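Asker: Below you'll find a set of structures to go through.
Taken together, the values in this text are just the output of simple stated rules run on the coordinates, not laboratory data. From a predicted model like this one, the values you see are computed outputs, not experimental measurements. Cβ atoms are built from the backbone, for glycine too; each structure is taken alone.
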Structure I
Amino acid sequence: MSTSLDSANALATLADTKLAVNLSTAADLTIDRQVRRLINGVSHQFNAHTGRKLKKRTLTEYYDGDGTALLNLDQYPIRSNSTGISVHVIDERQTFASDTDFGSTYKVAAADIDIREDEGQLQLRDAVFTKGRANVKVVYEAGFETTASSTNSEHLPNDLQEAFFEQVHFLWSRSSSNRIGLRSKSTATESENYAIEALPFTVRTALDSHRDQRFA
């Protein structure tokens, strides 16, 4: 059975990962299936540890207005500019089953929105996010590109990318040597001990530096 890459979350391509893990880039059904499984698993592990959706994507989110002009979005860095982001603010939701309440009349003009990309924040210039339940709708792009291009300013930070490949390599090596879940192995002539850890220190350090601290 084939394993497909989780295109919404995968933080690297199969080819880039195999290269980083020192595997032949030639197609191999068994190895490719295993590497794709590791890419998917580590990508979700990184999302969970950081509390973020790291790969760039388009998001539609709803927020409770709190009567202030500042709104913290769930994901960052924000990649949409003021003309690419869509913000609607209504006084009160009539139905929660559809978006019919958010008509064009309630869309905030681009000129009235200040975007703090790295902080994941929106600031309205001449209005507030009216108090209400799920009465604010925001459609925007956020996250990092995961292509190998080093010239892309939106690319996954180098420390995260290196941590990703290190974690995949760590799990691949452990699996290949049959050490998963093994604390020690003894024979008549030798004894081996293996460290059991979910994340190597260097990987954990990189992830901790990118954790969402805004709501800690």
Structure II
Amino acid sequence: MSLYSKDGKSVHKIDVPVWNETVANLTLMALGSSAPEILLSVIQTIQTIDRLPPVMGPSTIVGSAAFNLLVISGVSILAVEEPKKINDLGVFAVTSVFSLWAYIWMLVVLTATSPEYVTLVEAIITLVFFVLLIVIAFAADKINAYIEDTKKTKEEQDADTKKDEIKIKKNELRRIAGEYGENTVIEVAQGMNSVNAAEMPRHDYHKIISLY
């Protein structure tokens, strides 16, 4: 992202996250951790497309999800001596409700609406539930961020502003280092009269000094 100064003459580039952390955790990270089970299920489905599908694929997905939800959460809590605080209770509540609903929905589908089968309509509804999970969790994340910002004191807001200024300085130094080399930037910052420092344009030379 490019930020312009008040006079509009200088431009500062800063790194900003492309993905929302909550959305990334619910999509990219979930897909990566469940990729083996998904591939196993897809391969077995293709191999037995004209026969009754085996239970191995669905069982691995359900078992993996239950293991992640129960065992890993429990071990993570027991592994630390001090209690852990939930940073975003809203997102935690949304994901917890949808996690439990996933098992309830699967039970309803396989025992009530279409025993032992999953119809196309039920599969589409399941995907819709996943989209709803992403949307509601994203909204909860944004609401929590807004509430936390309103609670911040003047000192905390100033500290956040200072962190942003440091990010701008670091990104500007990275840009200069990418153009002239890290060693040249270090030499200028340390006040060394090297050949590379002498050949550097004066505006970048003084900018390095001001950033340090």
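Asker: To which of I, II does the computed value 26 (relative contact order in percent (Cα under 8 Å, 6 or more apart)) belong?
Answerer: Computing relative contact order in percent (Cα under 8 Å, 6 or more apart) on every structure in I, II gives 26 only for I.
Asker: Could you tell me which structure in I, II was used to calculate log10 I(q)/I(0) by the Debye sum over Cα atoms at q = 0.08 Å⁻¹ as -0.40?
Answerer: Answer for the origin of the read-out: I.
Asker: For mean count of other Cβ atoms within 10 Å over residues 95-102, which of the structures I, II scores highest?
Answerer: Going through I, II one by one, mean count of other Cβ atoms within 10 Å over residues 95-102 peaks for structure II.
Asker: Taking distance in nm of label points 7 Å out along Cα→Cβ at positions 23 and 55 from the coordinates of each of I, II, which one would give 4.0?
Answerer: II
Asker: Also: Can you say which of I, II returns -21500 when helix-only ellipticity at 222 nm (-39500 (n - 2.57) for each DSSP H run of 4 or more, over all residues; to 500) is computed?
Answerer: II
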